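Multiple structures follow.
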Structure P
Amino acid sequence: MKQLMEIGQIVNTYGIKGFVKVVPFTDNINRFEDLDEVYLQTKNGLETFEIEEVKYSKNTVLLKLKGIDDINVAEKYRNCYLKIDRKNAVELPEDTYFIVDLLDCEVVTDEGEILGRITDVYPTGSNDIYVVKNEEGKQVLLPAISQVIKQVDIENKKITVHLLDGLI
């Protein structure tokens, strides 16, 4: 499992005092208030920043990071990804997984057929959809429902599924 998890991306600056506008990659936008620091993935590697202030604007998070005190400095971090240490991640309910942990898992049917690997996850509201691609590039969309997803083994990056009639 990856030790660092992406939780958002800086898409713009906000104001002239160094705030950055972040598109969150989390279901709970308010979770940024529980963080003391974040890592920014830059061209030069990871940089650690202490969070000084959190605000909200529509579906984005406005962050004031220590050391970024004006719009010119903030502009340098546009398009950077925000990451946190896994130990600071929210605790998930049982049978719920972080998307980053599902990506690249091998998907196998309960009959032993290898379908491919998860390349993306789409939230639809009622349930997620797992995008599975095989080596030839063929794509299968699987609903993340208990009738289809039978076993998830994050440690071994393997998911066992049962194909309902009409799924493929």
Structure Q
Amino acid sequence: MWCMSDIDELLAHNREYVSGHDRRELPTNPRRRLAVLTCMDSRLDLFGALGLDLGEVHLIRNAGGVATDDAVRSLLLSQRLLGTRSIMVIHHSRCGLETFDEEQLQADLERSFGSRAPFRLGAYRDVDADVRETVRTLRTSPFVDTSDVRGFVFNVDDGALREISLD
């Protein structure tokens, strides 16, 4: 018996979406001139939590909302070419990156694949400190304007945002 895969289900939803899609043309530049660096975690509905609509902000997502070279690249392009000025860094409670030891996983990768990952995996123990570290990394980049950057922790259990002091 054939079973519809998750991808097939999403394609079916897309066909329904296209039939009722709002055909207005949105500008490429985000209306709020804001970029958000956040985690890829599926429990983060930032459009709902922040009251956002399409075309309002750039969402840059990766595991942990880490300020990787690629995240910095995205922020650079967002600011230089698409007019964003403000940055929100949003990490969250109960993140998977809190559940492992970086050195141990790198050692496991070396045993399995013969080499360590050439990048930081992003493990941490203190979410507030990790938000500060992410902002610090952005601030040291010559490619990102951080004159208006703020850090937050999103509570995945109740949806509340808590601002983190960056000092």
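Each reported figure results from applying straightforward, stated rules to the coordinates on display, with no laboratory input. In this text, all values refer to a predicted model and were calculated from it rather than measured experimentally. Cβ atoms are built from the backbone, for glycine too; each structure is taken alone.
A compact table of results
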| quantity | calculated |
| --- | --- |
| Entry that produces 2.7 once distance in nm of label points 7 Å out along Cα→Cβ at positions 46 and 78 is calculated, selected from P, Q | P |
| Which of P, Q yields -0.67, -0.72, -0.94, -1.14 [log10 I(q)/I(0) by the Debye sum over Cα atoms at q = 0.16, 0.17, 0.22, 0.27 Å⁻¹, for residues 62-125 alone, calculated] | Q |
| If helix-only ellipticity at 222 nm (-39500 (n - 2.57) for each DSSP H run of 4 or more, over all residues; to 500) is computed and equals -11000, the structure in P, Q | Q |
| Which entry (P, Q) yields the derived value 82 for volume of the Cα convex hull per residue in Å³, for residues 102-149 alone | Q |
| Highest-scoring label, criterion being relative contact order in percent (Cα under 8 Å, 6 or more apart), among P, Q | Q |
| Value 1.00, calculated as FRET efficiency 1/(1 + (r/R0)^6) of positions 118 and 158 (r between Cβ atoms, R0 = 25 Å, to 0.05), assigned to which of P, Q | P |
| Comparison of P, Q by distance in nm of label points 7 Å out along Cα→Cβ at positions 30 and 54 - largest value held by | Q |
| Structure (P, Q) behind the derived value 9.9 of mean count of other Cβ atoms within 10 Å over residues 6-13 | Q |
